[in-house]
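See the structures that follow.
Every read-out reported here was derived from the displayed coordinates using simple, explicitly stated rules and does not represent laboratory data. Model, not experiment: these values are computed from the prediction.
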Structure 1
Amino acid sequence: MLDKKRTPAPVIFICGKGRSGNTLVGRVLNERGDVALLQELHFFGGLWSPRSGVARLRRDEATTLATELFRRARRFLKDKDIDSKALETEASMLVSDLPDDALTAPAVFREVLSHETYSRGKAICCEQTPRNLFFVGKILELFPDARVVVVVRDPRGVLMAQKERLKQMERWRHAVPAERRRWRINSHPVLVARQWRVAVRAGERHAGDERVFVLRFEDLVERPRAVLPRLCDFLGFGFDESMLDVTHSRPHVELSGRRGLDPIEAFRWRRRLSPTEIFLCELVARRVMKRLSYEPVGARPNPVELARAAAVLPFYAFAALTLNRSYFYQLTRWFRR
């Protein structure tokens, strides 16, 4: 049975441009033992759009929403038997505890976060959907007691991580071909750099809010003993030495066996990217990079590779708009970006 007396669990939202280290930050916090690190739920802009407001839901609508959130939260937990009927029953019980005037999508979302946190024996919820970066204002409006961690990473590091994820997906037999194509297109250096600029600016709009902490990926891996105590103080709990011994992961939270924070991760892109990829990334993002102290290295591109990248860019840009349409709740706004 669901416990009706428990207060909502405190919530930490980790967000930032995809492949910036959001999951690593979540895993660092998860090492404390009282933080429940959830999978990417994609509630904002996916299951619910701010444009739809906080209209009251019917009981069956609220149950459907809670069921889907449960499914997403548990999809990679191997010790869970994901039974659709059982999830629907559990969701129905959760919704039955909500009064009629609280049957809104954000309220259901908050209840699911708390339920998942307490059911795992934890006290604090950590949600790590990257694109929540574009909904920070709405998150703070709906959850004024929440804390938001915005992760920023060198765009060349983001590009490297994007390409490495693509290589992993190409080895997965179960990967959907359309998803592979989307990742391949999204890995074009110019598109990554432009998306990075947009993400940085979105985060900067809320950098002055006392509930928002901007965390540089490079600072985390290079100076964890200086950065983590400040992050913990912001989040309202103490620093634990176990956080330095974070377990790394492969996609789908399979443990890789590596532990700890490695400063080499801050500059691994120097060996993994071609001069042409570095050149294009710096060409597009140079101004914002310098403002954030990410110094360009002035790589000299290969003329043939540069011409090839320029030739496919218009097609990749159009395909990116098409293949990513389900990831954006307002296409016209995204296209202007």
Structure 2
Amino acid sequence: MRFRLGRRGFILSTGLVVAPLLHASAQASLRIGWLSISPHPFVADFRERLRQLGYIEGENLVIEYRYAHEDATLLPAMVDELIKAGVSILVTSGAAATDAAVAAAKGVPIVFVGIPTILFQNKALTSLARPGGVATGISLMTDEIGSKMIDLMRNAVPGLTRLAILQDDSSGNVRVADLMVASARSVGIESRVFSLANPELFARVFAEVEAARWQAAIVASSPLFTAHARVLAGLAATHRVPAMFDNPLFVRAGALMSYGADLTAAFRRQAELVHRVARGARLADIPIEQATKFILAFNRTAAASLGLPLSPLVMASVDELID
């Protein structure tokens, strides 16, 4: 498996999925279920791309939306609700929702953004190339880019030796946090993982990070966090924590920086995969894809308020610079 982490890129297909598929077309009525632990703005990109492909809500498209609103324990029941509602495809955002769908979908095709951790755990997915006939979608490469995020933070925060890692307690986030701890250790950085499993913990955790003098924080990718981008960016600023998130929404809201897959591109591509499934393509012909377009955003005003110099290495790689 080869990939390149760069400022520009494209979506790279990496494997095949084998599963029975539904037969439909852009002209036939399509009913899909959208499942996520929290609402987030990238659903608009998904819907817009479907519209461009000929699917109009209220005419030939019905989307059944289900949001767990920060309570992952509700997701399995929501999968059952969607299946009983007669959806032909389950569309998921984030590892928690995807895991719930994979566990309970009962043969309904799944198109995800965010790798389903459960497939690795039960060995149904032995590799991206052979996912076991359960689901297809887009991997955001969150496992692979942790070391890159740490390198960027080391350049942005001179003398970084103590790093907080924040995650949402989903199985995917736990795995990503563990990988970041290992990457930090390999370059001599002490790290500690903090749980932000629900919004009630946000303020307390950032206060703890500040009080314990952790020099910076990296926040794992999560729909939960994206749904609360302004709150989290505000807490990072209030507690003077140089924080890195996964997408520019946080940086536009005042956080120091972000690095991660282009989520607009990922959710638009998810819509295209749904279109292929709806038109009758076999899952065996639809590979799981890896995002290879990544965006580095940096907030120059936030850096100044934190007393951080502008790293030439970071500035040379910035895709979106915010003043």
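Points to keep in mind about this one:
- Source structure (of 1, 2) for helix-only ellipticity at 222 nm (-39500 (n - 2.57) for each DSSP H run of 4 or more, over all residues; to 500), computed value -15500: 1
- Test item: percent of Cα pairs over 25 Å apart calculated as 54, pick one of 1, 2: 1
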